[in-house]
Structure 1
Amino acid sequence: MYYLPVVGAVANAFSVIFQRIILVKKKVDIKSFQVTAFLAATLLFLPFVYFFFHVSPEALTTTNIILFLVVILFSIVANLALFYSIKGEKISSLEPAFALEPLFTVILAVIASFFFEGLFDRNLNIVIPAFIAGIALVLSHVKRHHLRFDNYFIAAIVASFFFASELVVSKFILDYYTPLTFYFLRCLGVFLVSLLIFRPKFSGINNKIRLEILGIAFLWISFRVIVYYGYLNLGVVFTTLIVMLAPIFTYFLAWWILKEKIRWQDIVTSLIIIACVVYAVLI
C-alpha cells in the first residue's frame with residue numbers, strides 16, 4: 001500500500017514538466033489550457049464512472065455541498081496560479097514555492113486535528129518526520145535572490161497554499177465518495193466553472209497538443225486518485241510525507257528533459273526526505 005503514493009509522486013513530477021513544455025514551448029495560454037485539461041480529465045473518467053460511481057446520501061447535505069464547492073473554487077485558483085507561474089518562470093526557480101505545498105498541507109492538517117478529533121493524523125512518529133522533510137525541502141531552495149518575490153514566484157506560493165487547502169478540505173467529505181467519483185466530480189466542476197468564466201478560444205490548440213494535454217490529464221488523475229486513496233487509508237500527513245518524494249523525481253526530470261542543473265543541495269534534501277519516509281514506514 002505504501003508504494004502507491006510513490007507512484008503518485010512520479011506522476012506528479014511528470015505532469016509538472018509536461019505542463020511547462022505545453023505552456024511555454026507550445027505557447028498555449030493558461031485559460032485555454034485549464035479548460036482543455038479539465039475537459040480531458042473529465043472525458044478520461046467517463047468509461048469508469050459507470051462502474052465506480054458512488055455518492056453517499058451524506059454528501060448531499062448543505063454543509064458538504066458547500067465544502068465541495070469550496071474544493072472546486074480552491075482548485076480553480078490553485079491551477080490558474082500554477083499555470084501562470086510555470087509559464088513565466090523556470091521550474092527550478094519556482095521550486096522553493098512549490099516546496100511549500102506539502103509543508104502547508106501538514107501544518108493545516110495538524111491544526112485541523114485539534115478541532116476535528118480522529119479526522120487527521122497527530123502521530124508524532126509521522127508528524128515530526130513530515131515537518132523535517134518539509135522544512136528541509138523549503139530551506140534547500142531558499143536563495144538570496146528568492147527574497148525578491150516577483151509575480152511568478154508569488155503565484156507559485158498562492159498555488160501551493162490553495163492546493164494544500166483544497167486537499168485538507170477534501171478530507172472532510174472524501175468518505176462520502178469513492179476516490180474516482182470525487183475526482184471526476186471535481187474535474188467536471190472545475191471544467192464547467194472555468195468554461196463559463198473564461199470562454200477560451202481553442203484555435204491555437206491543434207490535435208497533437210490536445211493529445212499531449214490528454215496525457216497530462218491522465219497523470220493528474222493517477223496522482224490525485226492515489227492521494228485520495230492514501231488520505232482514506234494512510235492518513236493525510238503520512239500520505240503527504242511520501243508524496244514529498246515528488247520533488248526528487250522533478251529534479252531528475254528537469255535535468256533530463258529540460259536540461260536544468262541539479263545542485264548538491266537538492267541531493268542532500270533528497271536523502272533527508274528518503275530517510276524521513278523510511279523512518280515513518282518502518283516505525
Structure 2
Amino acid sequence: MQIHWAPSPNYTGGRRGRKIIAIVNHITAGLMPGTLSWLRNPVAKASAHYLVTKTGVVYQLVKDEDTAWHAGIVNKPGWTLYDGSNPNYYSLGIEHEALAGESLTETQYQATLELHRMLVEKHKIPVDRNHIIGHYYLDSVNRKNDPGPGFPWNRLLNDLVRPNTGDSSPKIVIEAGNNIINGFLHEDRAYGPVREIATTLGWQVEWLNEARTAVLLPPADEAENKSNTARVVIASHSITITILGDMAFAPVRQMAEAMGYKVDWDGENKTVKIR
C-alpha cells in the first residue's frame with residue numbers, strides 16, 4: 001500500500017526493548033490539514049505512528065521501531081494486557097481523521113483495513129479485541145469516546161481474519177477453542193475451512209484426491225475410546241462401521257444405497273436383497 005512519510009518530532013527513539021503487541025486506534029477530533037500539522041507540531045507533545053484521512057490517504061509520522069506519543073496517559077484502564085508501564089512502548093498508534101461521533105468513510109475504512117492487515121502480518125499481532133484496541137481501553141475517563149461508538153470494530157476484526165480474496169459472500173467468524181477462523185455464509189449456511197477447523201479441534205485430516213474426499217481422524221484419546229468403530233467413505237457418504245475381530249461390518253442398507261443399489265428386506269425369511 002502507498003504510505004506517505006510525514007515525520008513528527010514527537011517521539012522517543014526505540015522501544016526500550018519492548019515488543020509490539022497491540023494496535024491502538026484513535027480519532028483525531030479534528031480535520032485535515034490541521035490535524036496532520038498538529039501531530040507534527042512540537043508544542044502538541046503528541047503523535048501517532050499513522051494517520052488515515054477521510055479520503056483514504058495514509059501518512060506515517062513515526063517509524064514502527066520508535067515510540068510515538070499516542071496513549072501514554074493511563075486512567076482507569078480496562079485493558080487486560082496493561083502491565084503498569086507506558087503502553088506507548090509496546091503498541092502502535094493509528095489516528096483516523098474524524099470529528100467526535102463521526103464514523104469512518106468507506107474509503108477510509110478500506111485504507112485502515114489494509115494498513116491493519118500489513119501491521120498485523122509484519123508484527124505478528126493477534127486479531128482480537130485484546131490486541132486491536134481503542135484509546136479508551138487505556139483511558140476510560142478522558143478518552144472514553146476515542147475512537148467512539150461509530151468505529152467499526154466487528155467489521156474490522158471479521159475482515160482481518162479472512163483472506164483478502166475479493167469474494168463478496170457475507171463473512172463470518174468461527175470461534176474454535178481459543179482460535180478464530182474465517183468463514184462465509186452461502187444460502188443461509190455457515191461454511192468454514194475443513195482442515196483448519198479439524199486440526200484446531202485436535203483431529204487429523206487426510207485428503208483422498210482420486211475420491212475427492214476428506215477423511216477426518218479423531219484425536220488419539222477419542223480413537224481409543226471408540227476402538228471398535230471406524231468409518232467407511234463411499235462416494236459422498238460416510239458410514240460408521242463396527243470392527244469385530246479382524247473384520248469390518250457396516251449397516252447393509254446404508255452401504256448398498258451409498259453404492260447406488262436398492263435394498264429390500266424380507267422379514268419372514270430374514271433376508272436382505274441388494275439389486
Structure 3
Amino acid sequence: MKQYSLIDLESFKAVVEAGSYHLAAERLNTSSATVSRRINSLELALGVRLINRTTRNLSMTEAGEQYLEDVNIILSDIESSEEKLREGKSEIKGELRISAPLSYGIKCLSPILSDFLKEYPDISINLQLEDRQTDLQAEGIDIGIRIASEIKDSTIVATAIGSIEFAMVASPDYINNNGNPKNNKQSEGHSFLGYTLDKPNIDTNDNIINPMNQNRFVANNGESLRDAAINGLGIVGLPEFIIDKELASGKLVRVFEEHKLEPATLYIIRLSRRYTPNKVRTMIDFLKENLGDN
C-alpha cells in the first residue's frame with residue numbers, strides 16, 4: 001500500500017478550509033502545485049477521490065467528508081501530544097485566546113481577568129468580544145463563553161456553569177404613553193425591540209411574550225437595545241446583567257410581571273480533545289469559580 005505523510009493530511013485539511021489550492025498553499029507557505037501533488041498522493045494512497053475539482057470550484061466527495069472528520073481528530077491528537085510534551089507537567093504559561101459575547105465580556109469577564117494575570121505572570125490573554133458564534137478551531141480559540149439555551153456541537157466540550165436571568169423592561173415614558181402590560185395577552189399594540197435573528201422571549205411555560213412581527217427596532221447588541229428602550233422606543237427582553245443599573249435607578253421598569261422568562265445557560269466551551277493544556281484547565285477552573293453560580 002502506498003504511504004502518505006502528515007503533511008498530506010494537513011494539506012487536505014487546508015484545502016477544505018481555504019476553499020482553494022492557492023489559498024491553502026499560502027497558508028502552508030508552499031506552492032499550489034505542491035498542494036495539488038500532496039492531495040493526489042493522498043487520494044492515490046487511499047484509493048478514493050476526496051475532492052471534486054473543476055476550473056471554478058472545489059467540493060468534497062462523500063468519502064472526503066467522512067475522511068475529514070478522522071483527519072481533524074488525528075491532527076488534533078497530534079497537536080495535543082506536542083503541546084503536552086512542550087508544556088511539561090507543571091508549567092502554566094503561554095497565550096490564551098478567549099472569546100465571549102460583547103456585553104457579557106465587558107461587564108462580567110474583563111474585570112476578573114486581571115486577577116488571573118496577576119496570579120499567573122507567564123500567561124498572556126487575547127480576548128475576542130463579538131456577538132456571534134465563533135468557530136473555535138478555525139479561529140484558534142482556546143476557551144469560549146456562550147450564553148444559550150443549549151449547545152449541540154459534537155466537536156466541542158460545553159460545561160454549564162450558571163444561568164443568565166432575563167427580564168422584559170420598558171421606560172417609564174413608554175409605559176405612561178402605552179400602558180404596562182402584565183401578561184402576554186396584553187401584548188397586542190405594543191412595540192418591541194429584538195436581537196437580530198433572535199427567537200421571541202418565552203416564559204418558563206413556553207408562552208411567547210413578544211411576537212416577532214411586532215419588533216420595531218432590531219439590533220445585534222444588548223446595549224443598543226437597552227438604550228433604545230430607555231429612549232421609549234418599546235419593550236425589550238434583555239439579560240439582567242445588562243440592565244441591572246437601569247432597573248435600580250428607575251430608567252427602566254419591569255413589564256409582563258405575570259411571566260418569568262426562561263433563563264439562558266452560561267457555558268464554558270472548548271474543543272473536544274483527549275488532552276487539555278494546563279493553562280486551559282487552570283483558566284476553566286478560574287472561570288467556574290468567579291463566574292459560575294455558587
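Remarks
- Given 3.1 for distance in nm of label points 7 Å out along Cα→Cβ at positions 11 and 259, calculated: source structure among 1, 2, 3: 1
- Read-out helix-only ellipticity at 222 nm (-39500 (n - 2.57) for each DSSP H run of 4 or more, over all residues; to 500), computed value -5500, structure in 1, 2, 3: 2
- Structure (1, 2, 3) behind the derived value 7, 29, 37, 22, 5, 0 of P(r) over Cα pairs in 10 Å bins from 0, in percent: 1
- Distance in nm of label points 7 Å out along Cα→Cβ at positions 51 and 67 from the coordinates reads 1.1; which among 1, 2, 3: 3
- Comparison of 1, 2, 3 by Kirkwood radius over Cα pairs in Å, for residues 107-266 alone - largest value held by: 2
- Answer label among 1, 2, 3 for the case where relative contact order in percent (Cα under 8 Å, 6 or more apart), calculated from the coordinates, equals 14: 2
Computed from the coordinates by the stated procedures, all read-outs in this text should not be read as laboratory data. These numbers come from a predicted model, not from an experiment. Cβ atoms are built from the backbone, for glycine too; each structure is taken alone.
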